[in-house]
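In the part that follows, the structures are each spelled out as structure tokens.
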Structure I
Amino acid sequence: MGQQRDTKRQERSALLRAMGVVSVCGLDLALSVLAGVLLGHYLDGQLHTSPLLLIVGLFLGLIAGFYMAYRIIAPIVRSM
């Protein structure tokens, strides 16, 4: 009975850790894209290049977000 309880506790702990990693990756991606879009929009307004810098900011935000997700996930995958 005690061994089964420990197994369930370990499974729950692993699930919560995985949910935390996914949440952080999603938040990093969303904030990176938001920052890129806002910066691009601001620069478009200053330089009158609409929508060029907004699109550039979007893509730079996506690249930065995926890079951050990779940096979070890569050590976990390597340890498996």
Structure II
Amino acid sequence: MFHDREPRSIDLTECGPPAEVLEQMAHTGAINDRLRASGRQLSFVLSGDGCSLQIELCDTSGNLVRILSAEEALEIAGGGAELE
């Protein structure tokens, strides 16, 4: 049944994520480096009821400093907010 078909080839020379993804990964790394240098990190966890995602600002030991709104997290990521 499949013997009549010619074998297909897969081009693996263009492997890897698109350039935009690599750029976003580099930007994320820079944000993480800035946070760690200030003794902070962001954690994303399910809320206690399991229905929503919480964004937590933690110290580098993982202790909760405070819960952030999505807007605050974006401000921190953009470098425009204080890390208190």
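For which of the structures I, II does the calculation of P(r) over Cα pairs in 5 Å bins from 0, in percent return 3, 16, 15, 14, 12, 10, 9, 6, 6, 4, 2, 2, 1, 0? Show your work: numbers first, answer last.
Numbers: I: 3, 16, 15, 14, 12, 10, 9, 6, 6, 4, 2, 2, 1, 0; II: 3, 12, 17, 16, 12, 9, 6, 5, 5, 4, 5, 4, 2, 0.
It was calculated from structure I.
One of I, II was used to compute relative contact order in percent (Cα under 8 Å, 6 or more apart), and the result was 31. Which label is that? So the calculation was done on I.
Of the structures labelled I, II, which one yields 3.6 when distance in nm of label points 7 Å out along Cα→Cβ at positions 10 and 58 is computed from its coordinates?
Details: I: 4.7; II: 3.6.
It traces back to II.
Once distance in nm of label points 7 Å out along Cα→Cβ at positions 26 and 50 is computed for every structure in I, II, the highest value turns out to be that of II.
Determine which structure produced the value -10500 for helix-only ellipticity at 222 nm (-39500 (n - 2.57) for each DSSP H run of 4 or more, over all residues; to 500), calculated from the coordinates; the candidates are I, II. Clearly, the read-out refers to II.
Where a number appears in this text, it was derived from the coordinates with a stated rule and is not lab data. Predicted model, so just to flag it, every value in this text is computed and none were measured. Cβ atoms are built from the backbone, for glycine too; each structure is taken alone.
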